[in-house]
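Q: Have a look at these structures, which come just after this line.
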Structure 1
Amino acid sequence: MEKMNFEALASKYGLTVDFVKELHDKVVDKESLVRAVRMFANGTLPYDVAMAKEHINVAELRHQVAKNMWDFRKNKASKMKEAMEQHRKIVEYYNTCTSLTYRHKPNKAIRDVVFIKGGHLVAFGRFEPKQGGIYAANNEVMPEFRWNPHEILARLRKLNKAFYRQIKKAAFNSPKEWFDFNIKS
């Protein structure tokens, strides 16, 4: 390459001419110099590799980058499948539970839901039109997930005492201290 091309390439990617010349000397396939400079500018050619004493095979590096991207996408897809399977298990579990729902008076779309299975409180949820979900749970599918039933029941008791009594009656196997709000001195 001519000196003019080194300068143009260096200015195009914001690098020094000396660095581009040094990279030119290390690249095995000289026609791939533009690719090597572009890879360095994009971050796919690490600084350690560019400044190492060994020669650089750009085609091999591009193949390695493509393989890493393929592996990343493959792992991402498998993690997505695992997450979908976990969500399916959660939905199946909560469909088998008894649910008590309290719809708020000003906005009927907002509702607090308590899930009970076998007389035990297993989860609390709040659902709004565009957001919401389970915010506390202690069961097989969501063990010890922000589980603090006494405080949550206190909030629900303040919200509506009739709904609270309905929960207390349905959760007959749950520990009694969750429902005890007497102030002890």
Structure 2
Amino acid sequence: MTKPCRKFCLPAWYFCKRDKREKFGHWEIDSIMGCKGSKQALLVLTERRTRMGIIVLVEDHTAASVVKAINRPERKFGKLFYTMFKSITVDNGSEFPDFEGIEIAHRRKGKRTIVFFCHPYSAYERGSNENMNRLIRRWFPKGTNFDEVTKEQVAAAERWVNNYPRKLLGWKSARLGFYTHFAVK
């Protein structure tokens, strides 16, 4: 698949404002590949403010699988999804060219989110997601064959990562911050 003709690269000033992390609902997304020959992969979504993570085992490393994986949280959270996912920042990986498929809502008319692309070779623009991937690698080290990983194992890793106390969050978990955000509203 060719690269999209319309890309939204994030301007430098966007990070200055967004790095305060005062606003909820801005997500970063990336995939974790398995060993050579492993068809399945992990798709990791990280909310920037609370560091809450959603990990999805995808059947392959394609744009269609990414869209299908984003449909799952939309179904799970229902109407809340549209306030929870204001934007999604992706890298220029081969699995993210269908930004329109990611943006289009499947449970209502219109867009469900806005997709931004990082600048090439700028992993620091998705720093929270890279840190989340590092934590996930404790469960699934490099060389893991994701074809042999079960959804239950992925769910256990997601629970562990989201309940992991973080210094940056005052030694609270991402899960607590995420659900506290909704309790306050």
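Q: Using relative contact order in percent (Cα under 8 Å, 6 or more apart) as the calculated read-out, with 25 as its value, let me know the right label among 1, 2. Mind dumping the intermediate values first?
A: Values: 1: 10; 2: 25.
Only one of 1, 2 returns 25 for relative contact order in percent (Cα under 8 Å, 6 or more apart), namely 2.
Q: Still on this model: So if we calculate distance in nm of label points 7 Å out along Cα→Cβ at positions 86 and 158 for every structure here (1, 2), which label has the highest result?
A: Numbers: 1: 3.2; 2: 2.4.
Top value of distance in nm of label points 7 Å out along Cα→Cβ at positions 86 and 158, among 1, 2, belongs to structure 1.
Q: For the read-out helix-only ellipticity at 222 nm (-39500 (n - 2.57) for each DSSP H run of 4 or more, over all residues; to 500), a value of -10000 was computed from one structure; give its label from 1, 2.
A: Numbers: 1: -16500; 2: -10000.
Computing helix-only ellipticity at 222 nm (-39500 (n - 2.57) for each DSSP H run of 4 or more, over all residues; to 500) on every structure in 1, 2 gives -10000 only for 2.
Q: Which of 1, 2 yields 0.00 for FRET efficiency 1/(1 + (r/R0)^6) of positions 22 and 134 (r between Cβ atoms, R0 = 30 Å, to 0.05), as computed?
A: Going label by label, the one that fits is 1.
Q: Using FRET efficiency 1/(1 + (r/R0)^6) of positions 46 and 174 (r between Cβ atoms, R0 = 35 Å, to 0.05) for the comparison, can you identify which of 1, 2 gives the largest number? Show your work: numbers first, answer last.
A: Values: 1: 0.05; 2: 1.00.
Greatest value across 1, 2: structure 2.
Rule-based calculations on the coordinates, nothing more; no lab input. Nothing here was measured: the structure is a model prediction, and the numbers come from that model. Cβ atoms are built from the backbone, for glycine too; each structure is taken alone.
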